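Just so it is clear, none of the values below were taken in a lab; they were calculated from the coordinates. From a predicted model like this one, the values you see are computed outputs, not experimental measurements.
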Structure I
Amino acid sequence: MTTEQIIQLILSFLGGGVVVAVLDWVRTTQSERKARRIEHVRSQLQSLYGPLQFFTSQNARLFELNDNFQKAYTKEYVEKKWSQAESTQKRVSQWASETLQIANQYIELVLKNNVSILGILENHYALIEPADVEIFSRFVVDHTRMKIEIGEAGQLKTPFEIYEHLGEISFMRPEFIGAVEKRFKEKQIELGKLLK
């Protein structure tokens, strides 16, 4: 074998080895990147978007219940013509009051869920997708305003004229519920694709 052939053989061997090493490095890097992404998406689902979806879906159902009670209340106690007899009026007033108390208990559960949601957001803020930051921060502001501006009895403490300038306070805006539901589904789909 000539020197030139030996050099070509060595170069082809080294070249092949280098190519294999580079390909292995690329595969390893991609695999590690994919593993990190899988772990991140899992964390988002388990620690943030999953728990948020759990509470926001409950709140959505509780809002529906409250709304149904309010509609039934209006139909039965506002629109209906009851006898003006004192005993009838007393019973109707009692039933109306009980109905509103039950409806308000559903909103109290929403407020409890909101405290849990706030804790989730505070403890896992690093997992929030940038597109959700504005909607989530608005929830936090609404929750804070609710605590400060609404009294224990559910009465607005802020003078109404000032309240009108600041804008309404929401127990939970539909955009928040929608954003959580959308992101939860997207993360489930993304994780499924990554695990294939």
Structure II
Amino acid sequence: MSEYILFVLGVLLGGIASWGISHLYYQKSTGDLRVEMARLEERLKVRRTIDFFEEQLSLSTWTKCIFNNREVWIADSDNALQIEQGDQKGKFSEPWTEVYPNPYSYSYPIYLKINNVIIKQLTFISVDGGRIFVPLPEIDVSSAGNREFFWELNALNLKVCKVIGSFYIYGNLEGVARMSRIYLR
């Protein structure tokens, strides 16, 4: 009979010890899990901002794809980041577009997307019959009333242009700027 009591007592003590150890590990892992989840959530918040998108324009390589007859560039570092060219909005004419052999120019919306949600819309211009694709320049008006076209070198639209722009025989944005008489600031 005493062996039976010792056996039951041993099972009870072993069960209580096992439960105590399991409970302590459960408490510790729950706390660690909460800390890790909070850290990951914070990282995801950073990835949902225009600042993160702008940073990835310079840091990531981008792959051009065609989806539903639309050109889409996807960041290789994070496929949730996309640049999509919208449908042609209409004819466009400014003095800087009229210096090319082909007089036809059109405006296009460019959508910056994170997880397929538009976070920013830019306007790009297709110039010289589609051989050149650059952002719409900004305009300064001098005191004499003359208009000057310019691109801000550190602006978001020029960073996007480095990914999706086309420059034809002019090689780069600087070549197009020279030909179009657009200032770079």
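At a glance:
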{"quantity": "Structures I, II, by percent of Cα pairs over 21 Å apart, for residues 54-157 alone: label with the highest value", "calculated": "I"}
{"quantity": "With relative contact order in percent (Cα under 8 Å, 6 or more apart) derived as 32, matching label from I, II", "calculated": "I"}
{"quantity": "Among I, II, structure where Rg and Dmax of the Cα atoms in Å as derived comes to 29.7, 113", "calculated": "II"}
{"quantity": "Origin of the derived value -27000 (helix-only ellipticity at 222 nm (-39500 (n - 2.57) for each DSSP H run of 4 or more, over all residues; to 500); candidates I, II)", "calculated": "I"}
{"quantity": "Among I, II, structure where semi-axes √(5λ) of the Cα gyration tensor in Å, for residues 78-117 alone as derived comes to 33, 9, 4", "calculated": "I"}
